[in-house]
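Chemist: Dropping the structures in below, format is structure tokens.
No value in this document is a laboratory result; all are computed from the given coordinates. Quick caveat, the model's predicted, so the values are computed rather than measured. Cβ atoms are built from the backbone, for glycine too; each structure is taken alone.
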Structure 1
Amino acid sequence: MENKIEQYLIDFMLSYREVEKNLWFIDDAEHDLEGIAVLYAEPLVVVRALVMEAPVEKRLEFFTKLLELNASDIVHGAYALEGEQVVLIDTLEYDAMDYLEFRATLDAFSLALSQHYPILSSYRPQ
């Protein structure tokens, strides 16, 4: 049986590569989806993007902004912290996931990364 994730990536006409079995890397500037990892770890599909390193200064202000964006501006997924790295992450249930749900997650990532990165990167030291 063919993996439906790869079929969805093809149907969405994204530039991607399979890094290893059940792990795909999307690098598609045309769709504002660069550096997106899609992992199938039964029973879940994890979609993850590295956003940036958390800033050292203005941390409270920065994390407050992340939480505000999670609450008001992210439809699928959420910002999270892995060590010192800020990531955007979403999980889907493989068996219940259809093309529209998968695409909605990627569309939400595209929108968040293109609209939020300028806001978040302003917290980096100049």
Structure 2
Amino acid sequence: MKIFRLVTIGIGIWILAVCAFTFSYEFQILHNPEQQANMVLSLSILPLVWLGSSIYYKNGVTTNGYIVGVVFFLIAAFLDTLITVPLFIMPNGGNYYTFFTDFSFWIIAIELVGVAMLFYYLKVYPKVKTIKA
């Protein structure tokens, strides 16, 4: 497992996801801006994690997609703890408890891990299986 590459890509995914989340508030379409931001985030996670996974798996890395997805999630949760909650959530009346127990947070977390696993099983696993056979 290429830990430095995995952490760097995880940080990049988190930065782009936070940008998409905050940028969605600028163009309010729905009456509930928080719901809109969560929808934008859940849609933007799909290509971001897919792209991040494709970059990670370059050069023959064969780490299981579940591990890659969980590491991406742990990096995002750690950065949310350090940066997102204090800078974006607390000034608007939220706290750590409401952020980390929000249903949409866990849906997005499952989505993040799921996309990394899907990439692995569609793009990497068939090659690994062929090489080992």
Structure 3
Amino acid sequence: MKVCIPTEGEGGIDDSVGQHFGRVPTYTIVDLDTNEVTVIPNTSEHRGGSGVPPDFISTTGTHVMLCSGLGPRAVHLFEQFGIDVFVGAQGTVRDVIEAWQRGELMEATDENACKEHRH
């Protein structure tokens, strides 16, 4: 199972979780079955590229997105790709995965999506 976390740089498992989902410089993907860690750049329109993060993250084989928060549009796009989204992530990638495994993150819904990101 692969989990993806928006991150602040190239630090892999010890990198900090980015607080603005769509504008982070990188996304860190961890394969929980093999412990392989992959860092991919954010090439979305938010960073001068094209498309939105759920589009290219869906091509990585990600099953679960763990993030601080994100807008309802992103939540719905991830749902369309069959990717579960959980919010409330903070700390390092390692911290977030452990918190999710303990059931401490909330599943993303319209009610807990970032209201200022309704685009």
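Chemist: Where is mean count of other Cβ atoms within 10 Å over residues 62-69 largest, in which of 1, 2, 3? Before the final figure, lay out the partial values.
Modeler: Details: 1: 15.6; 2: 18.8; 3: 21.9.
When mean count of other Cβ atoms within 10 Å over residues 62-69 is calculated for 1, 2, 3, structure 3 comes out on top.
Chemist: -11500 is what came out when helix-only ellipticity at 222 nm (-39500 (n - 2.57) for each DSSP H run of 4 or more, over all residues; to 500) was calculated for one structure; which of 1, 2, 3 is it?
Modeler: 1
Chemist: Sticking with this structure for a sec: Of structures 1, 2, 3, which gives 0.5 when distance in nm of label points 7 Å out along Cα→Cβ at positions 22 and 94 is computed from the coordinates? Intermediate values should be presented prior to the final figure.
Modeler: Values: 1: 0.5; 2: 1.3; 3: 3.3.
This figure was derived from 1.
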